[in-house]
Structure 1
Amino acid sequence: MTETAPIVNWVPTRDFRRACAVCQWCDSRSLPIPVGADGRPFFLGVGGQGWLESPYPISHQHADGSRGSKYTCPACAQLCATT
C-alpha cells in the first residue's frame with residue numbers, strides 16, 4: 001500500500017515565521033506571508049495578493065482531510081466567477 005501526502009491548506013517556510021497559502025483547486029501557492037501564533041497565514045497578507053479565504057477554525061476537519069481555512073488563488077477565483 002502506498003501512502004499519500006496529507007492535503008494541506010498552507011505550507012510553512014523553513015524558519016516557520018512565514019507560510020504560503022495553497023489553492024484548494026489548483027494547488028498553486030501564494031508568496032510567503034507572516035503567520036499567526038497557530039502557524040496559519042494572516043488573511044490580510046493573502047488577501048492583499050488577491051487570494052480568497054473560506055475561514056474555518058483550525059480544529060475543523062474537511063472531507064478531504066485538511067484542517068482550518070481554505071484558500072483560492074486569483075486565477076481560480078476569476079474562473080469560478082465567470083462560470
Structure 2
Amino acid sequence: MKNLTVRILLNEASGINLNLRHTLVDTLEEREIGEVWDECIGEKYMEVNVYVKPSKRIEKEIKAILESLGLLEGSELIYTDIP
C-alpha cells in the first residue's frame with residue numbers, strides 16, 4: 001500500500017468549494033478506490049490523501065473522477081510511502 005496525494009491547484013477560475021471536495025472524497029470511497037485518511041484546502045491547493053494499491057487502473061479512475069468534477073486541469077497524483 002502507498003499513500004496517494006491528489007493535489008489540485010486552485011485559482012480564481014477553479015471555483016473550488018467544500019461541496020466539490022466532499023463529492024471527490026465520497027466518490028473515491030463509494031468506488032472503493034482506497035481509504036481517504038486526510039483532506040485539506042489551503043490558499044493555493046486542495047489535497048486528498050488516500051491509501052491505495054498503486055496501479056494504472058486506479059490512476060485512470062481517479063483522473064476520470066477529477067475530469068467529471070472539472071478538477072483535472074491543474075491536478076497531480078503523488079505517491080509516497082505511508083507515514
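Bear in mind that the values in this text are calculations on the coordinates, not laboratory data. Computed from a predicted structure; not experimentally measured.
Below is a table of values for the structure above.
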| quantity | calculated |
| --- | --- |
| Among 1, 2, structure where helix-only ellipticity at 222 nm (-39500 (n - 2.57) for each DSSP H run of 4 or more, over all residues; to 500) as derived comes to -10000 | 2 |
| Of the structures 1, 2, the one that 27 was derived from, the read-out being relative contact order in percent (Cα under 8 Å, 6 or more apart) | 1 |
| Of the structures 1, 2, the one that 19, 13, 12 was derived from, the read-out being semi-axes √(5λ) of the Cα gyration tensor in Å | 2 |
